[in-house]
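Listed below are the structures to be examined.
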Structure P
Amino acid sequence: MAHGFGGMKNCGLEPYAEYFADNGLAVLLFDYRGFGDSEGTPRQLISHRRHIEDYHAAVAFARRQKNINPDKIALWGSSYSGGHAIVAASQDPKIAAIVVQVPFVSGIASSAPIVKQNGAKYFFKAAASTFKDLWRAATAREPYMVPVYGAPDEFAVLNTRDSKTGYESLIPQGLEVVNAAPARVFLTMVLYRPLSAASKVNCPALIIAGEKDSLIPLESVKKAASKMRQAELITLPLDHFEPYLGEPFKKVSQKQLDFLKAHLF
């Protein structure tokens, strides 16, 4: 299990991990390199290639542990990491199952509404920030950082109606979170398309989609699910951040637990 776009493992994921562990599953919850408790530089670099490599490294570690069946390992992902779980499973035929909620499946599909909402000024500022960061990387300097989330009237990678309130609802009280990432993410996010790997996922997949999701178009998730051979798609009247809290969390986590027990036990 790993976090989504710019998050950390203790921002909304620990309740899932604890619930699964309390019900008989062994859980490996980790931060990507450069995030949270993990080492690595540059810090806060949102790179789907690095994140997917880290998923594979986590799986390899889990398979070496005593009392773990190496053929009964599932991947769990949410939002951006939902896309990573799809891609990683398409690359590893031994993965037994995947669970993804509000999964990122197409950079273009997710970026287009944000650009449309913010207009040309946002687009050119994002492009300028990207080139500035890439130039700094090419000249071995510190990254040029931009906010990961913000309100609709603020410049940030994600600034839909619920991005700021949603992100902040997942931050534990007293935890300091760096709301910044190297600006190259504007480019890498647009080019990332887990949808293209969906047809290569052969294991059972549970996909939870939000019908009111402001960041992940529902039709894109449906398209990804239709390409998988053993996909169960559940759509719920939720926005992007609701699955982590309250009654939605209870409902979603129970569905996920039942699915995981059916395919791992």
Structure Q
Amino acid sequence: MVELLDIYLATGAPISEGWARLADLRLGILVGGMGAGKSTTMQSLRQAGLDFTLLPNRRELTERLIVAPIQREDGLTPHKLDRLSRLPYIHRYHQRQPAGLGYAITQLSVDPAQIAPQGNPLLMFDGLRGAEEVQYAYNHLPRAFFIGLYTTDYVRLNRLVERRDAYDHISAGGACHGPEEQIDHLTDLGVPLAGALFTSNEAQTLLESVRRGIISPADLRDRLTLLSAERELYDLNATFSFMQTLGEKRAAVIDTTSLTPAQVLDASLEFITQYHSR
């Protein structure tokens, strides 16, 4: 059964006449966890003049291809959920298909005439996370290339705090100390895995930011909860280790920890240019 996701994009089979499987088109995929800089990099690529069609982002495709079908199975009308509330649905989907969104995007088809009337379109997607997602996409999308954006959990947490995206808010969080209470350890915020995410110096810096009122306990708790939940679902170290084995022809890993967005853009454009010159 075919489901139209956009005027140029569908999922399912058989594909419509004149449409193309995603596997037959050039596709750039950004890989990284929350706060890795995928959206910023994609915007920078566009502003730098790279001509491409951006597929719906990971958030939207997860909602349409993973969450909504399971909601229908449960007798529910598909509806939007916050980031944390979606995780049980993603877990259930992964039990059926370990490649997760990596599998789901391989079921997409595109109308080339809608996105590039002159032919030879470049598509971009933001993005994949798990090693199994990347491996499946690598094996089943032969014209795809992958740019991994690596950074530390500490940097990602600070980016999540700074961007203040409502999607990152946890509507029903666990225990959280008030700003007037003493917080001696990150686990005091009610996120048991929090202590495993950071070095001791990083943890102390975060605690000091709470004590000084730079970060509220609630904001820190929410972001720690998200990073902990992501770690339970995806091993990002395994993802980047796998990408390192792919060689430089179809994959590049960029360490964004200390690079500026402009430097990340330059490295990404250099790889894309080299890839298309082969």
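Observations on the model:
- Source structure (of P, Q) for mean count of other Cβ atoms within 10 Å over residues 26-33, computed value 18.4: P
- If volume of the Cα convex hull per residue in Å³, for residues 122-225 alone is computed and equals 130, the structure in P, Q: Q
- Top of P, Q by relative contact order in percent (Cα under 8 Å, 6 or more apart), largest first: Q
- Distance in nm of label points 7 Å out along Cα→Cβ at positions 10 and 154 - structure with the largest value, from P, Q: Q
- Structure (P, Q) behind the derived value 3.3 of distance in nm of label points 7 Å out along Cα→Cβ at positions 34 and 242: P
- Mean count of other Cβ atoms within 10 Å over residues 74-81 derived as 10.1 - corresponding label from P, Q: Q
- Looking across P, Q, the calculation of distance in nm of label points 7 Å out along Cα→Cβ at positions 194 and 234 that yields 1.7 traces back to P.
- Structure from which 4.3 was derived, distance in nm of label points 7 Å out along Cα→Cβ at positions 42 and 66, options P, Q: P
- For 64, 48, 31 (Cα extents along the principal axes in Å, calculated) the corresponding structure among P, Q: Q
Read-outs throughout are calculated quantities, based only on the coordinates presented, and are distinct from any laboratory measurement. From a predicted model like this one, the values you see are computed outputs, not experimental measurements. Cβ atoms are built from the backbone, for glycine too; each structure is taken alone.
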